[in-house]
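The following blocks contain the structures, represented as structure tokens.
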Structure 1
Amino acid sequence: MIITTGDHPAQATVRRAESLAAKTGVRYLPRNRTSLAKMSLQTGDGDILVVLEGGARLYRQNEEDMHFHPSMSFVRAKRVLRGERDPMLEAAKLLPGDTVVDCTAGLGSDSAIFSLGAGAAGQVLALEQSLPLWSLLHEGFANYVSGVKEFDEALRRIKLLRSDHLEVLKGLPDNSADVVYFDPMFRDPVAESSAISPLRAFANTSCLSQEAVQEACRVARKVVMLKEKKDSGEFERLGFTICRRSQAKIVYGVIELDNIG
């Protein structure tokens, strides 16, 4: 991967790109009005992170570009702020001040909602193994501006870590989080939305391991959660009980724990 900017970047954006390159050990190349396709051809690197004023986007040859954007999570956030229910937060039994480990951050949508629900007294640790996705989230969480103060503050509070979730879980103490959450790539991608499909090109597509679930049950005080398609065999394979929602294509499975106290 290489890091660059848009065609006419502000100096602050250039400094952000240089800082991210230094942090990740990835090359920074000034854009100099060079097309991304040409830059990729010249460098021989197919992945390019473009740092933008309000976030970033990912370019990969022959794939759809990915932008950091809260998408449906912003709609959900506004509902939460109006006091309406959110099925994920309900399944997690999330309370203000809770600690959440999001083991598969992806585009960061669920991390954002967890952070909003946990509030300023809570904490969300978002894990992403893919360097391109981690870099996209790094810039998006820190710089995206939605216009809704509470949502933007929730993004800034998320602690983002680039790591394999199993390694992180093994290193966490017993009962050190309230909720541990998994949203791996669905085993059946046929009906994925246009917003999610490009993610598959960058994300880890390995199935969730029983060892990871066991570690999650050791770490979580209240609930371990799995998000999957409603007809997925992963729930049964991994020991999750489905939280039923009528006509919902995507559902949450839970393992409820009693490790508080």
Structure 2
Amino acid sequence: MSLKETWADGGIAYGVWSALDDPVAAEIVGRAGFDLVCVDLQHGFAGPGSATAILAALHRTPAASVVRVAWNAPEQIMRALDLGAEGVIVPMVDDAEQARRAVDACRYAPAGRRSWGPLWGDARRSHPEPDEGDRLATCILMIETAEGLANVEEIVRVPGVDAVYIGPNDLALSLGLGRRPEAPELEAAVARVVEAARGAGVAVGIDQADLAGARSRAQQGMNLVIAARDSVLLREAADSAARELRRTDVPGDGHLSGA
């Protein structure tokens, strides 16, 4: 089931950030049970040159593949979709004009300005036709600035916007709150985005680092919650294993005994 179909049915998509520059790591998290894996080309270790192999690995998993592009640049959006991403997350969208720019890059003419480039069909032996490409491509815009918040009611009503995604850290910074996820002003901003999205029939999501908080956000009405990062999952598992080994270590001189 695609992300659009999940949201149309009122479902929730739980995701994980793919930050490591490694297709094997991406495939591991893609098979872990998350609904989507988002390759982070804005803040992650991977770059445009390695996205091809990472997305190819994700295509072997049941998880939907999404790319967070580094900026609202048409060439980055089109490239991510050409490489096979089901959707894109576009950061720092401030107004309806910027929203239309992102949407245009996700849709072929006459609905948009995405360039038709079936070259990747040579490798995959198939490539969706333009109407199918438009149906599949999921345009997710980040609301993470004071300007974006002020214009959110206009942003969500731009035709072709499939979802808005709240970046609480940058939004808090932009509102002059510092990195205070518990600030009442930030929660009021989140509620405003949710209300605007609901009124426009657009899905809404948020970045939430802890799993308990992710479940709480889902109960709040979010359709998309990215609640983990592969690099953090690896670090925490390694730290836990090392601590457990030290905890169960038995006294000794550290030397192997002979037969």
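The numbers here are math on the coordinates, done by the rules we state, and not lab data. Just so it is clear, the structure is predicted and the values come from calculations on it, not from any experiment. Cβ atoms are built from the backbone, for glycine too; each structure is taken alone.
Computed quantities for the displayed model
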| quantity | calculated |
| --- | --- |
| Structures 1, 2, by distance in nm of label points 7 Å out along Cα→Cβ at positions 115 and 227: label with the highest value | 2 |
| Computed 14.6 for mean count of other Cβ atoms within 10 Å over residues 19-26 - originating structure among 1, 2 | 1 |
| If mean count of other Cβ atoms within 10 Å over residues 11-18 is computed and equals 22.6, the structure in 1, 2 | 2 |
| Which of 1, 2 yields 1.02 [Cα Rg over 2.2 N^0.38 Å, calculated] | 1 |
| Computed -10000 for helix-only ellipticity at 222 nm (-39500 (n - 2.57) for each DSSP H run of 4 or more, over all residues; to 500) - originating structure among 1, 2 | 1 |
